[in-house]
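Here, each number is a calculation from the coordinates, and none is a lab measurement. Quantities reported herein were computed from a predicted structural model and do not represent experimental measurements. Cβ atoms are built from the backbone, for glycine too; each structure is taken alone.
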Structure P
Amino acid sequence: MKACLIILLGSFWANWAWAVTEIDFNYTLERKSFGENKENKIVGQTYYAAVAYYFRSSTAIEINGSYDYKKTTTYLSDPLLINTATLYGSGNKLKTWSYGAGIRQALAPASFPVRPLIGFGWARQEQSDKNFYLLDNGGGTINLEGMEQKVQQDVAYILAALKIALSAHWSLKISALGTFKPFHWNEITKDMRYLGGLMITF
């Protein structure tokens, strides 16, 4: 199925990619506090870029890539004494790289100042997952990191966006991007990101 999709996209690109091209760069920053006293933190950033080649007035082939970083830190309400050090917190660092291809469909003519977009496709995802532990040995803080675990997997993605024209070539893009295991439709909203960025059309 994946090979058929790549061949189909390549065929479309070769025959119709000359029509209209969109390039967009997107970013989001996530900051959350949780826990009884809001002492625990989640900090994340996502960078997402895409190139879309329109082979019809409202339908395009899209290739994209993204980088996502998320750090979660949790502090213990009752620190634990381990030998000569005190464990008072722990956390996780998750890095995700992905690159993919799919279809982008515009739901309004190009002349409209606000143009809804939807997209779907396949992506290759590589993740680096590492836990860390915060200790105090009486002389300062120790950040002890565990072993890095790496995972590669194929995912499906779905995107909904608004393209808001700023000029003839530049637009503001606001989007929601979800990734999930192929055909696991109940997981679409499980990994959702909301992004803002700029798009150039030529």
Structure Q
Amino acid sequence: MTPKEIFDHNNMSESRFWQLVAMTDWPNLGYDKPKLEYLEQLTPTEGKQFRKVVDGLWKVLDEFITTDRNPAGGGDDSHSDLLFHIIGMGKEAFNKCVQNYKSIECVAETGYKESFGYAVPYVKDWDNVDEEIAILEEQMARQEKPVDKNLMMFDEVMQNISDCLKNADGKFIAEMYNKICDYEIEYCGDDVWKEKKTS
């Protein structure tokens, strides 16, 4: 389908669509705040139409990029993020990219953010708007809380442990593993461990 056919099929004007996209100020506000605004300001009918057009335009870009080209340079997630980012950049950027592959490459090279697709509520989100709003408000409240710089989040702790163990002796790694895991292992050498048999 062409972009015009997608707008017509979903009963949304092109001008209204790009007006809604501009609400996100993508990527400056991230995706939680714009998503919350969409849920609070749009009707479920318009919200579903908006999501369907976003997904439709994503497919237009995807079809424009042939299978032997990978401007994002990564896996499927990177590819998807790049195409959603282009839509989030607005009408002018989208039209340039859908007409000229080099424009897509330019966006990929200058940087794109994850992911405008998250900023737009999914069709199913409109079936439980109040619940979705409550979840988003809770997430945003947690993000806004001042964090003690001496505190470390779970992911950071796990990453630090992983980084330290990468350079540790194999026997030491086995000792640490055996202190916290349900069964014991022993080091066999050459970065290989096996389950330790118990009598």
Structure R
Amino acid sequence: MPSVPAAARLAKGVNFIELVKLLRVARREGRLPGLTVAESALLDERILVSSWYPIETLWRWLELCHELFGASDEAAIHMGRIGGERVLSSVHSSFLKPDDLERGLRTTERAWPSYFDFGSVEAKLYGNAIRITIHDYPDIPRVHGLCMLGWFEAAVLLNDYEQSYAKIVAEPWSGDPALVLEFGINKRSQPV
């Protein structure tokens, strides 16, 4: 695995909202043993969509939710889809550009700082495929990479495209320099 960057990195609260809701329910139902005092205290706090939190906290919440969903690759992708649908249908609906895919891809690149204070995204259209490359996130956990695949699947669907395939082309957790996601797309004849 590539080395971990030295500087502290942060994730916006918008990344946490759905995770915290799930974790609070699981804790209330007794399905979340082993939380530290600090983790439990953070779950009790009001998470603000515009506040910044340590990336390690996001990783921990993703890991816990992933276990609740069954800890499979499909579970992580499903988590990402749910998160993408919820965020892109509400607080970040302005990021969707169903009538202009090229503009939507540029918006994707500019939107990254609304989620993370590090890294960058490159979004390109190649015929009937979209390739998303996430740079400067060498220590991304596998579960977060799979969640991102699901998140961008949701973005494709919410932009009125059908998806013929979705795959991870490059994996930093396997030594690749960047996370690369690819989606086969076709414009829907009838929007959803």
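Which of P, Q, R yields 2.9 for distance in nm of label points 7 Å out along Cα→Cβ at positions 62 and 142, as computed?
Q
Could you tell me which structure in P, Q, R was used to calculate helix-only ellipticity at 222 nm (-39500 (n - 2.57) for each DSSP H run of 4 or more, over all residues; to 500) as -13000?
R
Of the structures labelled P, Q, R, one was used to calculate P(r) over Cα pairs in 10 Å bins from 0, in percent, giving 9, 36, 37, 15, 3, 0. Name it.
Answer by label: R.
Starting from the value 2.7: which structure in P, Q, R was distance in nm of label points 7 Å out along Cα→Cβ at positions 86 and 110 calculated from?
The structure behind it is R.
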